[in-house]
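Every number in this text was worked out from the coordinates using simple rules, so none of it is lab data. Not measured: the values here are computed from a predicted model. Cβ atoms are built from the backbone, for glycine too; each structure is taken alone.
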Structure 1
Amino acid sequence: MSAAARVGDPTGHPGTVAPPGVTSVLIGGRPAATVGTPHHCAAPPPATHPPSTVIGPGSATVLIGGARAARVGDRAGCGSAVVSGCASVRIGG
């Protein structure tokens, strides 16, 4: 099981899981991230690219707001993975 991803959690090169997430579900006080949650990549030029979303794979067994829950290790459309999440909330599947 992996730590739950939330809005504001860091991704690999560098970036963050971006708002809004699922605002009705708070994990560690922040909105939950799901497959489809925006991702903002802050890589400096010339490596910049258009905004993307978390594409997963996400959890096959845990849905938040009808979408697969995102976890540490899930990737954004640019290939960057979520590198840290809420250590006290683990999501399997």
Structure 2
Amino acid sequence: MNAADSLCAFEIAEHRRRILNKPLNHWNHIDLGYWLTSIGFGFCADEICQKLNYTGSVLLTITEEDIMNAGLPISEDLALVLYMEILLLQIYDCEG
């Protein structure tokens, strides 16, 4: 990892801390993109945020079927992992 990678990782971590203090329904495309990147789904963040037009509000009601049928360039196993991460995020949002 070089200095540029470290800075990028640091920026992502800082943004994640900031957005996790916001209610999920206030997340915009940028917030969602940073969160996706921070959990290892940066490779499909643009597609989720721009093409599918997802924001934090969408994550509050999204289902496993929605993720599976979204046409994302990921396997079913990764789609399930993403859905589980979203469920954890919903729980965190309710507790916050």
- -0.43, -0.50, -0.90 is what came out when log10 I(q)/I(0) by the Debye sum over Cα atoms at q = 0.13, 0.14, 0.19 Å⁻¹ was calculated for one structure; which of 1, 2 is it? 2
- Task: Work out the source of -18000 here, i.e. which of 1, 2 gives that when helix-only ellipticity at 222 nm (-39500 (n - 2.57) for each DSSP H run of 4 or more, over all residues; to 500) is computed.
- Result: 2
- Message: If relative contact order in percent (Cα under 8 Å, 6 or more apart) computes to 36, which of 1, 2 did it come from?
- Response: 1
- Re mean count of other Cβ atoms within 10 Å over residues 8-15: value 17.8 computed from one entry in 1, 2; matching entry is structure 1
